[in-house]
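Trainee: Following are the structures in question.
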Structure 1
């Protein structure tokens, strides 16, 4: 068995297409397919469901893929350890990030790349559930996600900041003198929110459920850009993370109102798989992030709406 064959399996899982996976591995498609078949013959089981196109992995293929990721992660770790001993760290670094934390990841990545310019970061917007799977199957080196609202397993991490929420609407929909709004009052507006598979939405749902309130949800989407687009029409309102809004610029044509009763904060953190040994590239990123947090005298982004506006 050749380690390179395991990289082909991982590439096929990523691209789900023989030609694209072969191209990514810099070999011809016939050669790619031949090596997959030889691996199947060696293991004595079919790995890939075949048809006119890639049909997914067989049950045995999923087992092979799991071990392939583990073996390749260890091989990459060996190379990274040698590079670290030579004071040179290189390679790809894949980090999964929940959409609400995307503005924050650039702060950490930029500092990390300043110290390790040969590292190529790959940042993927993912749900919290997909992040857990990615850490479990070695497809992610690290992640930025919620720490408390849903259980995490097999990870270690650090707190980065508290996510807070604001009510967003166009001026004609709300009283111009309104500075605070309760969750119960917000529930009566026609809301455009993220889809239920997103943890941000599940957090919002839990607040309404705890208050025994049924919100008026008119539109659902998995995109914050789509939410803002609907809110600017003047027909919808929303509940959004303050950091996301303040990072990308608050729109002048919208009104932002502090949510209360209850005050809601969610801990966002950096997590990595709790493994020994930890991959050198992952260890370096974790240490760089910890050092960045220690040097901060004030939060990188305010948790309070009034401070962001002023």
Structure 2
């Protein structure tokens, strides 16, 4: 019976207008968020004897290792419920072929892999430079509620990034590196960017619109500018390569590089200044921009052919 429901539901949104699709898709995301929260709460309670209905002070207690581990697992369920399942269902309801529509090609040559890795490293000083600009932008009064959300997000991030052993590093590479890259690229580049391109007929509008949503959904005003620019950069890599795996790899290498730098700073392997690279040295930022531009221009002619 379940297979029959799956079969009959395929393509039920095929004739829906784009405005209707943008109404239904957030409903799928919110439903996935609710379901993943419920499942995550019960599983974390069963495995770690942790209740997320505790007081705020207990929830963000950095000394509670079990609670932090539970929050990491909870983050995994969120990624599945918010990004992956809604995206798969959305494509199913539209009657789209998963691999063809998303342009997924697992075979990436070594030369392309190396260029993506170099781009990821070049993104770090650019992101730090844009981050320093972002911190100087005043927060509008109507967005003042973001201060508390951002403070809690930063506290959680600090707890997540407290890696005592190589096992902790590999776990975070799996969660923040792999899972975040795959799930977020699936939704923002694979689904939304393609949808916007269908709607407006322009890959550039699609790239910048999906990058904007990518930056605002994290609810961190003081990081919105770097996320916006880097989200657009990843979008252009997706279009120029014609392969969602390329954007996933770029996202993965960027996140993973930051994690590795943080780990070795924590254990005295490198100086803490590595975490601030690009914040003050304009020359390094310009070199990074040149490198990024060089790789994009090399494939720029493909932007209007891969869609």
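No value in this document is a laboratory result; all are computed from the given coordinates. Keep in mind it's a predicted model, so treat the numbers as computed, not measured. Cβ atoms are built from the backbone, for glycine too; each structure is taken alone.
Trainee: I have 130 for volume of the Cα convex hull per residue in Å³, for residues 69-172 alone, calculated from one of the structures 1, 2. Which structure is it? Before the final figure, lay out each step's value.
Mentor: On the way: 1: 130; 2: 194.
Comparing all candidates, it corresponds to 1.
Trainee: A value of 24 was computed for relative contact order in percent (Cα under 8 Å, 6 or more apart); which of 1, 2 is the source structure? Please list the in-between numbers first.
Mentor: Working: 1: 21; 2: 24.
Of the structures listed, the value fits 2.
Trainee: Can you spot which of 1, 2 the value -21500 was calculated from, given it is helix-only ellipticity at 222 nm (-39500 (n - 2.57) for each DSSP H run of 4 or more, over all residues; to 500)? Provide the component values of the computation, followed by the final result.
Mentor: Values: 1: -13500; 2: -21500.
Going label by label, the one that fits is 2.
Trainee: Separate question: Out of 1, 2, choose the structure whose coordinates give Cα extents along the principal axes in Å, for residues 117-220 alone equal to 52, 34, 25 when calculated.
Mentor: Details: 1: 52, 34, 25; 2: 49, 36, 23.
It was calculated from structure 1.
Trainee: If FRET efficiency 1/(1 + (r/R0)^6) of positions 45 and 77 (r between Cβ atoms, R0 = 25 Å, to 0.05) is calculated from each of 1, 2, which structure is the one that comes out at 0.35?
Mentor: Values: 1: 0.35; 2: 1.00.
Answer for the origin of the read-out: 1.
Trainee: Here distance in nm of label points 7 Å out along Cα→Cβ at positions 165 and 261 has been calculated and equals 1.6, so which of 1, 2 was it run on? All intermediate terms of the calculation are to be shown ahead of the outcome.
Mentor: On the way: 1: 1.6; 2: 2.7.
Only one of 1, 2 returns 1.6 for distance in nm of label points 7 Å out along Cα→Cβ at positions 165 and 261, namely 1.
Trainee: One of 1, 2 was used to compute mean projected area of the Cα convex hull in nm², and the answer was 18.1. Which one was it? Mind showing how you got there, number by number?
Mentor: Values: 1: 19.2; 2: 18.1.
Derived from the structure labelled 2.
Trainee: Which of 1, 2 yields 2.7 for distance in nm of label points 7 Å out along Cα→Cβ at positions 181 and 293, as computed? Mind showing how you got there, number by number?
Mentor: Numbers: 1: 3.3; 2: 2.7.
Label of the originating structure: 2.
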